[in-house]
Structure I
Amino acid sequence: MSIQFGPEYVRAIAPYQGGKPISEVAREFGLDEAKIIKLASNENPLGMPESAKQAMFEAVSDIGRYPDSNGFELKQVITTRYGVPQDWITLGNGSNDILELAAHAFVQPGQSVVYAQYSFAVYALATQGVGGRAIVVAAKDYGHDLKAMAEAITEDTRLVFIANPNNPTGTFLPAADIEAFLKAVPKNVVVVLDEAYNEYLAPELQYESTAWVKQYPNLLVSRTLSKAYGLAGLRVGFGIAQPAVTDLLNRIRQPFNVNSMAQAAAVAALNDSDFLKKSARLNAEGYRQLTEAFDALGLEYVPSFGNFVLVRVGSEDSAGARINLALLKRGIIVRPVGNYGLPQWLRISIGLPDENAAFIDALKKVLP
């Protein structure tokens, strides 16, 4: 009889699977790495801004010392940008770290966490990791049904996750809907508003969620520099909340969870407004390129407000896996979403114009 270690709820976790790396696809299918196109992980196709790269190289000279555990300079930039004190900020090893910290800080085994069907996989993993009880609310038009989510909250609910825009479906919640939800949520339930793709919103859709943080002590806004800012490999994120929340997060946060080069690059990237505008413009053009192709092919897709598009590639449940494999053999990496309960769909990250074109050409060849 084998010995089992750890609690049952940890053994039940299915580890997070990221998008396939280019090197793995090259090995598996005997392809040239230089010719492989990756549109799987919602990365910025421009890469990191030159300003951030230069700042990172300068930080290398001091790499023999530990990073600033409190991230003073990075927090100062966030403070200036969002108008909140430094003790309202928690730095994370990507925004994923903030989501995990929230679960560990506020949820005890057996207590419930509310999140939507078809929302970010890490919400389920964070809940399982602390032995929490998941309350998964059915999606509405592939997005959040906030009214149903508010009604699903029980006496033992301690945390609610909301993604806006949502990954992997790309749906968006107007500001008025979120504020109405915040008003309806019990004050002892922490709401995590995950805004990983906020920078891709059109100007007329953007809202300032930090104004809600000042009004609602139970709100935690999560942001990342992995997407529009192009720092996915450096892992930098942050949370903004009132001190009653951030104090707990910082008590359990690992002391040096954001390394020196990441902090330096993040400071430069947050100050590089030209790069951010260029990223948003490229994304909008790429979205039109992909969706016009989907329209021409008669494919259903979910209108997206992020840097990706969810598209249905067949009617049978094997469609997503089958088309994904056919694309991989042609050196195109996209993201199957069968693990989200969407086996007929693929999530396509928006790339450079020629990358989008190569994907479209390959898709035409592999579709039935």
Structure II
Amino acid sequence: MKKSFAVLLLILVFTNVQGQGKKQNLIIGTYTKGCESKGIYVYDFDSKTGNFNFKNSSENVVNPSYLTVSKDNKFIYAVNEDGNESAVSSFGFNSSNGELNFMNKQSSKGADPCYIINDDKNVIIANYSGGNISVFGKNSDGSIAQAKQVVGQNNKRKEKSNAHMVYFSPDKKYVLSNNLGNDKVYTYQYNPNSDSEVLRVTDSVSVKSGSGPRHLTFSKDGKFVYLLQEIDGSLTIFSYKEGSLKQIDITTVLAKGASQEGASADIHISPDGKFLYATNRGKANDISIFKIAKNGKLEFKGQTSTLGKGPRNFAIDPSGNFLLVAHQYTNDVVIFKRNKTTGALTDTGKRITLCSPVCLVFTKE
């Protein structure tokens, strides 16, 4: 009897732990000037069912179009994309109830920041219209210190520069940056403790002129980099080693016979490393699915409508069960069920209705 009771107790404990582990925080950044939005929104997301519940929001934050969360889950950093008035902001974050407390902001040191990353020491942003990268230290309370460094990416006087992304290498020794304006991907050695030269350019690779490199991601083993090009829909595959990129293949996210109008958007790999997804906006409003081969190359598995307009950003929940697409123009987040074996996506019918969502980030609750 005692043995049976002990077994039952263990089952109950295990079930409770499993239940606790299925919830994630889903943090959403929005544009605030085209419709009514408070800025940043926090939802409970159930990775077993795809259900969600509103938890909290910020107040009166201007265009927090991209977000990043600190490793300890206590702070959120957001760009404020607002032309020449652009900034970068810090918030204290309570992961239990989703409460956001504004701490401070700094000038972005460049117009229209569109991507942001952080680690224990620094916050780094890509300024699209400014064509540069800004590096900010962190104060001891988690707020953002003044800019340590501003890195230009315009090597020729007549060369247009539009920094579109900054991204840590898996080992955090390098930061990669895509420049849509001059069709280059830059590699910077990352020196987190430096006071003035946090980023030092060590290499750059050029892609097809006019293709417009936008977003990239690393393979799960860190051996390959996948680059999505906004203007012509190219998807370029590189081998990667110690900050160096070498092109090994190229494919496309365009359907056969389709013409591209500068609309490819976001790219991510499933948590198991087996599938790659990439969105296309414009007239297409679809998402392409690729299976990743052992040699890093991609096998096209199909396309499906994102069921909205302007799929600017998407995210796969940490369990890999669901893929969520944020639609900038139809003001919703569409939740798809993901088949882990085939990579295929199925509409769950679930929608988060929200003004101009453009960034989705999952964190622990």
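Laboratory data are not the source of any read-out in this text; all were calculated from the coordinates shown. Source: prediction; values computed, not measured. Cβ atoms are built from the backbone, for glycine too; each structure is taken alone.
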Candidates I, II; semi-axes √(5λ) of the Cα gyration tensor in Å, for residues 83-250 alone computed = 27, 18, 15; producing structure is II
Across I, II, relative contact order in percent (Cα under 8 Å, 6 or more apart) reaches its greatest value in structure I
From the coordinates of one of I, II, helix-only ellipticity at 222 nm (-39500 (n - 2.57) for each DSSP H run of 4 or more, over all residues; to 500) came out at -12000; that one is structure I
For FRET efficiency 1/(1 + (r/R0)^6) of positions 67 and 291 (r between Cβ atoms, R0 = 35 Å, to 0.05), structure among I, II ranking highest is II
